[in-house]
Structure 1
Amino acid sequence: MVRTPLTEGQRDRGRALGQILRAARAPRTAAEVAHDAGISIDTLRKIERGAIPNPAFFTIAALARALGMDMNDLAAGLAAAEEAPQGQDRGLQAS
């Protein structure tokens with residue numbers, strides 16, 4: 001099976017998602033979060049670095065639950081990241 005190459009926008013969205021998730025899990029370890037979400041640490045690390053730019057919905061839902069995040073907040077953070085000019089900090093702002 002040959003996959004269609006990802007667009008730059010898809011890669012950017014994957015990196016933004018990873019950045020949001022990394023910020024949300026601090027100071028917890030990746031191993032703790034992966035365990036609580038029921039996914040492998042390898043999968044979490046790939047998502048966090050943007051190597052899996054379009055993870056399954058249920059994977060993201062499990063991560064959000066493990067991190068105590070609301071899915072609406074996660075979606076808003078991704079929308080903000082898409083609107084941010086290149087070179088600006090992307091993702092959720094600390095409150």
Structure 2
Amino acid sequence: MNLQDALAALTTSLESLNRDDVTMTPRVDGDELTVTVRSTDVDALRGFDVVAQPLPSEERTPDDLAHDITEVVERELMYGQLAATDEAGEFKRIVV
């Protein structure tokens with residue numbers, strides 16, 4: 001799968017979730033497609049990361065992958081308050 005094609009589809013797909021209080025940054029890093037979601041409230045930086053590492057044997061298209069990631073981001077945003085970092089200073093990581 002061409003991750004650059006998936007990134008383009010994901011960037012377009014995430015536009016429908018645009019919120020003033022949240023930044024969503026999609027990027028390709030090696031064999032991973034990641035969306036970093038962050039929001040700052042009064043006391044902390046909050047957020048989560050959604051990571052996809054498609055295998056060569058998968059039959060998902062770039063559009064399918066973008067759709068799957070967007071659904072996860074949308075579901076997490078529906079919970080309202082985003083999680084802060086854990087004890088190690090890491091944000092929640094969701095693998096798609």
Legend entry - Test item: helix-only ellipticity at 222 nm (-39500 (n - 2.57) for each DSSP H run of 4 or more, over all residues; to 500) calculated as -10000, pick one of 1, 2: 2
Legend entry - Which entry (1, 2) yields the derived value 11.0 for mean count of other Cβ atoms within 10 Å over residues 53-60: 2
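Laboratory data are not the source of any read-out in this text; all were calculated from the coordinates shown. Since the structure is predicted, the reported quantities are computational estimates derived from the model, not experimental observations. Cβ atoms are built from the backbone, for glycine too; each structure is taken alone.
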